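Some structures are shown below for you to check.
Derivation of every value follows stated rules applied to the coordinates shown; laboratory data play no part. Quick caveat: nothing in here was measured; it's all calculated off a predicted structure. Cβ atoms are built from the backbone, for glycine too; each structure is taken alone.
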Structure P
Amino acid sequence: MDRRARYWILSCALLIVTANITHAQLTRHIVWLKNKGSNTFSLSNPTAYLSARALQRRTTQQLALDSTDLPVTPAYLVAIGSISGVTILNVSKWLNAVCIQTSGISPLTAVQQLPFVQATAGLAARTLIGPVTDKFTESQRITPLPEYEAKQVKLDGDFYNYGGSAGAEIKLHKGEFLHNIGLSGKGLQIAVLDGGFFNYNSLRAFDSVNRNGQIISTWDFVSRNATVNDDHPHGMQCLSTMAAHIPGQFVGKAPQASFHLFRTEDVNSEYPIEEFNWVCGAERADSAGADLISSSLGYYDFDDPSFNYTYGQLNGNTSIAVRGADQAAKKGLLVFNSAGNEGNSAWRNIVTPADGDSVLAIGAVNTMGNVGSFSSYGPAPSGRIKPDLASVGVSAVVQGSNNNIGTANGTSFACPNMAGLSACLWQGFPEFNNMKIAEALKRSGSRFTNPDDRVGFGIPDLRKAFGWLLTEYATMNAQATNCSINITWKSKDVQSMRYELQRKLPGEPSYTTLQQIAPAAGLTLRNSNYQYTDRILINPTGAISYRVIQWIDTAAATKESILLESISLLLSDPCVTSLETSIQVFPNPASSNARLVVNYAGTTPLLWVAISDMTGRILSRYQVPLRTTVSSSDLPLQSYSKGTYLITVWEEDKKIGSVKLVKD
């Protein structure tokens, strides 16, 4: 264990111990261990404690295994568990710590005297019995949606029939763009950490995920069993924002993702033990091979005020939960946490683990983009931007526990809304790591250039995030051979997209489209490679530039293109030594404008150009100057109907040649 880790453990233990001096009723404790010595597990055999998916994530993101991956030394657990009056509750390998319950002072003293124990500190009092205050009361106030929602008609071009209110949430982020190109979270695993998932296995929003086996694991860290459907409904509601599939009324953000459901929160009380459970849940998510964590939990005050955090302690390094959250990010998971609902309270600030510098803290807005007054304020101490992003948490559509569909308020719902959409985005770019996806979300935010303390970098535009990742993924190369230049590029596409290869010759003020390319048939995003050979008809003196424009959205109402890549090169030797007569048109097919290039060693200063239809009827005739052996001119095509035309070039009465042009 390095010095910094030991210092943090002792400091954290001191904080808790100091808080506990007057607390004789604490029965649950954290036991910090000195090391992982004499461990039967090893880094050379990680399959003993990490799933194949967890190892693949590390390989893909080039993450090395380290001592935090090793389980706690089994012999240490045996020794602790053998002490009379001690029950082991949960174990954290990342913290190298054990949470125990004791029956009195003597068992705790026996634990403290073990040679491998670094320190102990109280975490919680004995479980309360009797009526309690529900910490999620506010988010439980559901307003039923009117029945007309179920009669909404799917919009043209949308893959899913979202329903009116659920569709407005999706469209705030242009999330339908991802769904329409086959990105709905399939193949991604999301771990949901919460206080319970009441009746998730029978409520109608989850018919599809239950039928398709998309709930792949469950665990209750409070009761220490695999049953989570008999606990609080808060986690079920959060899950519904991602997993719901009720066409025409409520379709979630990642309806084809798979989910791990972990109960880490005891809604009957608020003690630091729940932070320890949170870390254990994040560890389980990592080991099982999850890709994302969605946590609608947060901490700053407790039932015993002496445990409370100060604002300065929410610095991304102090709390147990944030240590675990940042460790999850180091293992390659994309971690989302609700910013908190304290905007109208005396506290006002974000909660932990939303303060983590590698955690995406999500604030709440409505479908118009207006901030919810309850959404917690940033920044984090030292001015670090928090929240990071915002999504719909004001009148968010959720599944109710009585099987109705309604709306509720809370950053609790903004968080999974953002996590679900991000899973869809990441599905399209499995080559990139978690931090690259996080960067894309921030760059696409409505306030990226001017972040604030309410929504951070703003409301992400998922189509824009997709476009930025596409430019990061794409490559382009060009190689000259004699008078030909071979251009290749790679990108990702579906059949509805389109490419334009453009060229700018020396002395030309702007680019000219050489060719438009339509991807192969297919409705799901895939990797594609392209090539084009350009024959140079002039003797250039300077750089020749090429670029690829990709139209990622070709619908008339929502057209969107990006500059995919560009490249320039110089020809080391004169390309043209002798030229044969040729006529070329770029692009071909063309929509509005095309460029005619004539290679001809004539003697007259002017050439005639005729445009005729395929019956031979001349539609237009004009002259172009022949200044060198190569002449070029623009062909304005706006007034022509779609079809095939013949472009013919003459020198006085001598026909030089002709070429067919397709107007699309």
Structure Q
Amino acid sequence: MSQLIKRSTVSLRREWRLFDRDHAQSESFLKLCERMIEVGEFLLAHDVARAGLKNYPNHKALAQRAAHALCKAGSPLIATQILEELAASGVNDVETQSLLASAYKDLCENTTDNEKKQGYADLAIARYEQAYQRRKSLGAEESAPDNLYYPCINIAFMHFVCMNYEKAREYAAIASDMCFSILEKDDSNYWVRATQAEAFLLLGQIEEALDAYALAVELPSAKPSYIASTRKQALQICSLYEDESIRQRITNAFPTLGIVACSGHLIDTPGKARRFPQEAELIVRAKIEEKLDFMGATCGYSSAACGTDIIFLEAMADRGGETHIFLPFDKEEFIHTSVVRGGGDWVARFEKVLDDATSVHYVTNEGYYGDDTLFSFCNDVMLGFSAMRSRGLDETPNLLLFWDGKDGQEGGTAEVAKSWKETFQEPMIINANEVLELLDQIEEPPIPRGDTKPIFVKSFGDTVTALRSVKTMLFADVEAFTRVQEELTPQFVEVFHGGVAKMIQENNCKPEFVNSWGDSFFAVFDDLNDALKLAMGMRDFFGNGKWPELSETGKLDVRISMHAGPVYEEFDPLLKKRNFFGRHVNQAARIEPIVLPGSVFVSETVAALISYCYGDFDFEYAGNLELAKDFGAYPVYILQRKGY
């Protein structure tokens, strides 16, 4: 698929960084947003649309694109809110109705509550019916019949997943006839060809469906996000057929974006075990390129240490793919600990892959200070980001490892392999021992670029005494606390402080530290899962409770924020016990004031970790939001339980 090989995401991100947000016309926002949606950068597309709406608050198309991007990113609930507000303002065009129906369709798929599932299905069908009937009523006046296939096929799909097969096939047959008529005039429209394929699949005409899908994905207009959307719906249909081979055959008809995370051994240093000698570089590079070809890789996630990481990033760049780089701490210290040790031109190559990267993420902007847990944390965040991207495109990410199969140090390849297998499928492994055997058979080993002499580097941090470790911080306060009457303060303390204490005990949450003042609560956790359980428990307990004497609404809606990162643990002379400090504590605190009452807002780091390791929880994207006290703008997500 040529359109999946050369990616434009790097230039799009740079274009957005240089974009004149204060003076740009609405159409400029819209065009950039649509281009980002096409390549699957849904969260960034939403941010562009939201920025445009600040300048043009009543712009229908920008609101539609913002909601559409959220749906594609896996946040249909917030998308419905945007679209329902748009419809309530009097915008009831076909596009808005169809997008709203699509959002309800996604909610129907995602919820685990059967009653809600049927309710969302009914809402989706009703909205699609409104769009379908409206287009029919427009007639030739707006050339509407050429677009009737879209709501029609989705009505068929919704009836099919609700097991109303007769109704589903009735609408599928109508949609199929529409597509035939359009394709006779123009056979280059991706969505028409894909709709024709879906109609065949709903009608049970599997061979015809396979042929039509194959034609669709080869069209020049077939964008990665289009293909992902089509594949997702096709596989949902296949799951309802008793013949399991149908799903596999349909799966094979679609290319995927090829999302690959990579980790592996660093170049050997003096005195250490022989795992990746310099002279093995060309062999390893050839094997990495072979695996990338096999996986159809176009989107790579990695750190950037000398050895496997940099070779992978260079290979991805040579393929025209995206590269997303994750560094565990300050760049200069990372170079010192993980790059310069390779000798030769590894530092120059490191700078080049960073310059060429689609994005560069720092787990923390602080130094290393001898804290090896940052390497583990960086790996988890990196793998979480790959999982988040895969979620938006409805595919399973891959993990590529160059590894000798042995246990290693904290944050090493063995740890990554074990963690990945607990969440996804087996990683794809290039066996380091086989590479060494192959290297030993070569009389004159291939010479890699640059000087081959490794450099022994002493690590930072030997004299640092302050204890630093990765923790999860939770802040909470009660909305409208200032309106509680003074004489009811003892009762409020009993409800709020007592309620939180009881939840900690009942949920067996184990905070490392707790503190409170007035209506505010602060806790630090070693285990992210404990923090997630307490946050959702607090939200539901106070939001669903009844305290009419304390609040006009009878509820005590809490605002809860969470962030994870490396923080300092020191003795607090004021509290006479240990306390936690640092920028990541501050970031968690700065999120809390912008939280919607009754909600839990989490940082992108927490969202990434949820995507990777915590299947009981989910999230929706709230946007790239300005945090309190001029802390800056950061991506923020709304926490929820899996299945809405």
Which one of P, Q has helix-only ellipticity at 222 nm (-39500 (n - 2.57) for each DSSP H run of 4 or more, over all residues; to 500), as calculated from the coordinates, equal to -6500?
P
Can you tell which of P, Q yields 1.12 when Rg/Rh (Cα atoms, Kirkwood Rh) is derived from it?
P
Structure from which 15.9 was derived, mean count of other Cβ atoms within 10 Å over residues 378-385, options P, Q
P
Using distance in nm of label points 7 Å out along Cα→Cβ at positions 474 and 506, single out the structure from P, Q with the greatest value.
P
Distance in nm of label points 7 Å out along Cα→Cβ at positions 194 and 394, calculated, reads 0.9; among P, Q the input was structure Q
One of P, Q was used to calculate FRET efficiency 1/(1 + (r/R0)^6) of positions 58 and 298 (r between Cβ atoms, R0 = 41 Å, to 0.05), yielding 0.60; that structure is Q
I have 7, 20, 23, 22, 17, 9, 2, 0 for P(r) over Cα pairs in 10 Å bins from 0, in percent, for residues 26-217 alone, calculated from one of the structures P, Q. Which structure is it?
P
